[in-house]
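Have a look at these structures, which come just after this line.
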Structure 1
Amino acid sequence: MTEKVARSYGRSEAGFTMMELLIVIAIGTIMLAVTLPMISSWTEKNRLLGASRKIVNDLQYCRQNAISDNKYYKLEFTASQPITYDIKKSDDMATWETVYSNVSLSESSQFQSFEASGNPIFNYKGMTTAGVTITIVNGNGDAKTVTVTLAGKVSSS
């Protein structure tokens, strides 16, 4: 029995055809078109989450220092676009000394709205003079609410 061997002289068998490359590019483009809006939405949610966490951390800082220093501490909002605030302390609530000035949440310039019902003031027992609610809404309409109770508990939802 003789076998016929097909040989191709001068042609390389390695590599991809143009059709295979076009199919891979088309699939990649479709995947990118589907995932891009989800990535954008995820990024906006993370900006909102980061801003609310920063505010919660700074409120807890105020509360802890009010207790340890036996003073009044407050977080005073100065602007809403971008969100900026000062952290101040006082012995008697009459004169305030600035601890941190112009704390800015730079990513907050893209938020749709920011609203605070007041500036939380913590006393030496860690309690506040009034309950405060802070609401931040991003461009997608997602909202985060930071709440400070009269007992000084700080939470985010």
Structure 2
Amino acid sequence: MERKIQMINHVTGSISAVDTHITIVTAEFNSVISESLTHGAIDAFLFHGGIEENLSVIRVPGAFEIPGTVQRVLKFQNPDAVVTLGAVIRGGTPHFDFVAGESAQGIAELSRQFDVPVVFGILTTDNFEQALERAGTKSSNKGWEVMESALKMISVYRQLTPTH
């Protein structure tokens, strides 16, 4: 016997950049990778109906500076979502662990504190080649994927906001 499951409160995100304002905070460190991710995110935003005037890009020195910048964006601006982009590539010292961990923890904390999606798009790879591969063409560009995640999350947040 086949059972039908009725979805009473079904919430799923849709991908549309129409009438959305998004801020991208991207790290300048490992700039070849970061710029490719940023271009992928911008391309996805425009592809899904966004307009350039509704997109802001803020560049900071490195991934460690992203959470503090995102916090200021969320306090003083009014984006529908914030996309974080960068690349932390493992080296021969523990520096990688500190930067990657603190960036991830800071971004996760902000995503819980504010009623705005904050989407994590900082690559953490063992080497430059892995980072380059993940920041490649649109089909495998994590910047594109992270922007689509941000657009879906805007849709989900809007569905979960009570209307009065």
Structure 3
Amino acid sequence: MANENYVLTQEGKEKLEEELHYLETEKRAEIGERIKVAREFGDISENSEYDDAKNEQGMMEARIAEISRILSEATVVNTPKRSSKVNIGSVVTVDMNGRERVFTIVGGAESDAAEGKISNESPVGQALLGRKKGDEVTTTGPTGRDITLTILKIEH
């Protein structure tokens, strides 16, 4: 992920800041306590509780470093309140092969397909950016087949 330009919405930035605060305060203390208790069990060379806690600590510290890097390098994009075009932060309703789908266009660091948040860097996100209601766009989907989308509604 070196030299990546992180783009965040204000909401995405706030979520990352909340996660970072939680990890640095509550989660760090919780794992520290688990390590302390596991040490009290005796020989740490064959102590799975200790190993698990240390592994979790390593993953948590890596996540803290990743969030800190994202927040320090990210560009926070403010979504225009009045715009007829799709921007980062827009909620876009599209007709996709006869099915209505709703996507929120976000920066790559906050994309979550399960929540309908797609990256501005994804093929669908790129195809929708800058388009207007009524526009029809064709892009390559995750399966490699072409997808045709018709923009039905844009909310900011």
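Laid out as a table, the results:
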{"quantity": "Answer label among 1, 2, 3 for the case where P(r) over Cα pairs in 10 Å bins from 0, in percent, for residues 32-111 alone, calculated from the coordinates, equals 17, 38, 24, 13, 6, 2", "calculated": "1"}
{"quantity": "Comparison of 1, 2, 3 by distance in nm of label points 7 Å out along Cα→Cβ at positions 104 and 120 - largest value held by", "calculated": "1"}
{"quantity": "Ranking 1, 2, 3 by distance in nm of label points 7 Å out along Cα→Cβ at positions 40 and 136, the structure that comes out highest", "calculated": "3"}
{"quantity": "Answer label among 1, 2, 3 for the case where distance in nm of label points 7 Å out along Cα→Cβ at positions 48 and 80, calculated from the coordinates, equals 0.9", "calculated": "2"}
{"quantity": "Among 1, 2, 3, structure where mean projected area of the Cα convex hull in nm² as derived comes to 12.0", "calculated": "3"}
{"quantity": "Computed 31 for relative contact order in percent (Cα under 8 Å, 6 or more apart) - originating structure among 1, 2, 3", "calculated": "2"}
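Any read-out appearing in this document is the output of simple, stated calculations on the displayed coordinates, not a laboratory observation. Predicted model, so just to flag it, every value in this text is computed and none were measured. Cβ atoms are built from the backbone, for glycine too; each structure is taken alone.
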